[in-house]
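Please treat every number below as a calculation from the coordinates, not as lab data. What you see is a predicted model; the values in this text were computed from it and never measured. Cβ atoms are built from the backbone, for glycine too; each structure is taken alone.
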Structure P
Amino acid sequence: MSGKVRPRRSVLYMPGANARAMEKAKTLPADGVILDLEDAVAPDAKATARAQVVAAVKGGGYGPREIIIRANGLDTPWGADDIAAACTVAPDAILIPKVESAVQVNAAIALMEKHGAPAATTLWCMMETPRGILRAEEVAAANKRVGCLVMGTSDLTKDLRARHTPDRQPMLPSLQHCLLVARAYGLPILDGVHLDLDDEAGLVAACEQGLALGFDGKTLIHPKQVEPCNKVFAPSEAEVAQARKIVVAFKAAEAEGKGVVLVDGKLVENLHVEMAQHTVALAEAIAAAEVKAA
C-alpha cells in the first residue's frame, strides 16, 4: 500500500450564501466540507456567497476537515471568478460541476495555476451527466492534479429520465463505471447524495451499498446525515482487529520465507494483506482526525 490514507467517509455540502451554516460546519464530525457556490446559491447571491466562502476559509477553524470549494462551471458568468477567488485561500480542493472532458479539466487547472493555487490544492470533478460518465476515463487521465471523482446522482437521474428507487438500480451502471475508472487511476471517489432527510434507514442502506461497491464515502446535504454515514464507512473494531492480525501473521510468514499463511483457517496472501493494511491505516487516520477535532 502506498500513499497517505485520508478519511472521506462523509463530505457535507454547505451553502456558501449561509454564513451560519459554514460556521456550524466547524463543529460537525464530517470528514470534509464542500462550501458550495453552485447549486445552493441563487444567481443574485453569487458574488456575496463567493466573498463569504473566501472569508470563511481564510478565517480557519475547520480543524482536520478537508475543505473543498465548489465553483460554478466555466461556461457560466461566475465560474472563472470563483476559481480565482478560491485560489487566494488555498483550499484542499476546488470542485467543478458537470465535467465532461479533459478540455474542461485543463481549463480549470490553467486558471488555478494562473491564480497561484498551491500544488496541494487539487481539482475535484463532478460526474453528473451522461456524457461525463461515458468520458470518465478521459477526465481521470486529463491531469495529475485531478484529486477525486464525485458522483452527482441527482442531476444524472434527471438527465437519464430515470427514477430515484430504494435499490438505486438505475444508477448502478454509472456508479460502477466511475468506480472502475477511479480505481484504475488511483483516485478517491465519493458517492452521490441521499435526498430524503427523514429516511435514515434509506440513507444507511445507500451508505452500505456504496461501501459494498467500493466508494470511499458519500456526499451529504444535511448535518444529521453525517454520523450515520461515518458509522457505515468506518471499519468496525472487529474488522480492524482482524486486519491487524492478518498483517502481523503475514509479516511473520514472510520472515520464514513463506508467501502465504493461514489466519483463522483462511488462506492469506499479499492481496489480503494490502486490504488489511488499508483498513488499519484508515482506522488510524480516523482516530487521529477525531483527536484533532476534539
Structure Q
Amino acid sequence: MKRFRHYIEYLILRLFIAPVNALPLRWAYRLGDAIGDIMYARAHARRFVAEKNIRAAFPEKSESEVAQIARACFRNAATLSIEAARLHKLAPRIEKWIDIEGEDVVWRGLEEKRGVIILTSHLGNWEIMANRAAAAGYPIHALARPLKNAYIYDRVKRVRGSRGLKSIDKSGAVRSTIKLLRKNQVVAMLVDQRETQGGIEIDFFNRKALTGTFAAFLAINYKPELVFAHFLRSREDRAKWRMRFTPLDIGPLSGDYDRDVRRITQTIMSTFESWIRDYPEGWYWMHERWRLEGAPKTRDLEDSPHAS
C-alpha cells in the first residue's frame, strides 16, 4: 500500500513537472511567485515559524519588513521547486547559467592530496550549485538524506548524476566521507540545519542553535581542505547565478578537541550568518532551526525534497 501511494505521489509530481517544463523560464518563475504567494497566505504554521524567526533575527525591522521578507522567502521556496523541476533541462548546459569564481581554490585543495570538503548553506539553490561543481570536473559527492519516496528519490539521483555528481546517503555518511577523503575526492555538505544527534549549541543570529560538528570533526582528524561555496542569485534576474569558492583557514589547533570543534563550527555558522544577512529572502526561514517556543508543528526541513 505504501509503495502504491508513493508511486501515485511520483505520478502527481510528473504531472506538475510537465507544464512547468513547457513554459519559458521567466514565465515559470512567475508561476512560482504565484504559488509562493498562495503558500504564504495559506501555510499558516510555516508562516508563523518564518515570521517569528525573521523577527528574532532582525529585531530592528518593522512588522511590514518582516512580512515582506517572509513572503519573499515563500516565493524563493517556490522558485527552488520550479528550478528543481527543470533541473534535467538546465543540467546539460549548466555552465551557461552559472559563473564560478575561485574555481582554482578547489583544484589547489585536490593538489594537496588531502581531499576537499565544500561547505554550503540553504541559501540559493544547492541542487544547481552541486551540479555546476560537478560540471567543473571535480570528483564530487554530495551528502544527502534519502527521500522517503523511492520513486522520486531515484529520479532526483538520476538528474544529479547527469553531470557526474554522486550522492552519499547520510545514514552511512561518516565512513563513506572518510573513505572518499582518503581517495582525494570532493565532498559537499549542507551544514546549516538543526542537528540533534551530536549537535552542539552555537550562536546563530544571537540565539543558541543546535549545530552538527561533522565538518569540524573531519577538519581536526583528517585535515581536508575546507572550502565555502556561496551561491549568489541576481536580484534583477533570477536566471543569473554566480557561485563563489573561498577557502576556510581553521587556524592553529589548541589541542583541546572540544574547544577546537566549537571554534571551527562557530566560524562556519558565523560565515553563513553574514551571507544570510546580505540576502535574507534567500534563506529557508520556515525551517524550525531554533525549535521556537509556541510554534505550530511543521514537517522539518529534512523531509523536504530539496533538503539535501
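Given a value of 14.3, 44 for Rg and Dmax of the Cα atoms in Å, for residues 96-199 alone, point me to the structure among P, Q it was derived from.
Value 14.3, 44 for Rg and Dmax of the Cα atoms in Å, for residues 96-199 alone corresponds to P out of P, Q.
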For the read-out relative contact order in percent (Cα under 8 Å, 6 or more apart), a value of 25 was computed from one structure; give its label from P, Q. Q
Any idea which of P, Q comes out highest on mean count of other Cβ atoms within 10 Å over residues 152-159? P
At a computed 22.1 (mean count of other Cβ atoms within 10 Å over residues 72-79), which of P, Q: Q
